[in-house]
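Asker: Following this line, the structures themselves.
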Structure 1
Amino acid sequence: MLVHAPIACWMMTPLCDVLAISLGGTFFWQSAAFIAAIGVAAGALAATVGAMELSRAQANAAKLALVHSGLMSAAWLLSTVGLIGRINESYSAVAPAPWWAIGAGTGAFVIMLVGAWCGGEMVYGRGVGVRERT
């Protein structure tokens, strides 16, 4: 369940950007910054747990586990870069966010989609981390 929080946040950040650009105002810019911060923190937690389970995952899906970890790490890095652009030196949301922060958040979303598919394939297709019923 830990992986759902960064996935949701990395999906919601570009949505808030689109709404902020479309509707104007500061609410959605602030929401995007807040959601990006939650996504970065939750992604760091999920990556830590994933790193601890990487050797076990490689037993069933060696290449897929490495691709998944590389893609999700890249998504986390891009999301972190996007977060840096969304806040100022007093840790307040920047409205509007710079174009490169919006691009980093969108890039994180796109890379996360592929990485999440790899994670789903590991769990549901290859049984990584699934306990056998007794």
Structure 2
Amino acid sequence: MEASMEHGLTGGPEVAAAMEAARALGRALGESAQFKRFEAAYDALQADTEARHKLNEFLSHRQELSMESMFGAADQAALEKLEQEWQSLSAMPNIISYLHAQEDLIALLRQAASRISQQIGLDYGAACSPSGR
């Protein structure tokens, strides 16, 4: 029960068992090859100043373009420039490694969510999404 209280949950042994299972899942995910590859790719990307700078520029331009699109102000030239930035980014080894590692980790997390959903009879991923989708 102590473990459940630290997270603001109350309840009996069921809550404590669920919290322990969640911790075990977290440990298993953290020890997975997918997570370790993701961590290494993230660290390599953080150490690559040029790739990080280009990625931040791309993300900033993409956000600006997204806002412009919502108001009907985005133009074809801006879309083409964004596509060129993406082509440049997607040729950088640390970006490629990061994106592949991210995809692999997301696939593992989706598998875990699917197993949880099967066990509890509820779409766990949808129940946990901000919009409840």
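Asker: If you work out FRET efficiency 1/(1 + (r/R0)^6) of positions 55 and 103 (r between Cβ atoms, R0 = 35 Å, to 0.05) for 1, 2, which one comes out largest?
Answerer: 2
Asker: Looking at volume of the Cα convex hull per residue in Å³, point out which structure of 1, 2 has the largest value.
Answerer: Once volume of the Cα convex hull per residue in Å³ is tallied for 1, 2, the winner is 2.
Asker: If you don't mind, another one. With FRET efficiency 1/(1 + (r/R0)^6) of positions 71 and 111 (r between Cβ atoms, R0 = 41 Å, to 0.05) computed per structure, which member of 1, 2 shows the largest figure?
Answerer: 1
Asker: Between structures 1, 2, where is relative contact order in percent (Cα under 8 Å, 6 or more apart) highest?
Answerer: 1
Asker: Given a value of 44, 23, 6 for Cα extents along the principal axes in Å, for residues 79-118 alone, point me to the structure among 1, 2 it was derived from.
Answerer: This value belongs to structure 2.
Asker: Something else: With Kirkwood radius over Cα pairs in Å, for residues 39-86 alone coming out at 11.8, pick the structure among 1, 2 it was computed from.
Answerer: Going label by label, the one that fits is 2.
Asker: I would also like to ask the following. Comparing distance in nm of label points 7 Å out along Cα→Cβ at positions 23 and 95 across 1, 2, which is largest?
Answerer: 2
Each value in this text was obtained by applying a stated rule to the coordinates, not by laboratory testing. All of these numbers come straight from a predicted model, not from anything done at the bench. Cβ atoms are built from the backbone, for glycine too; each structure is taken alone.
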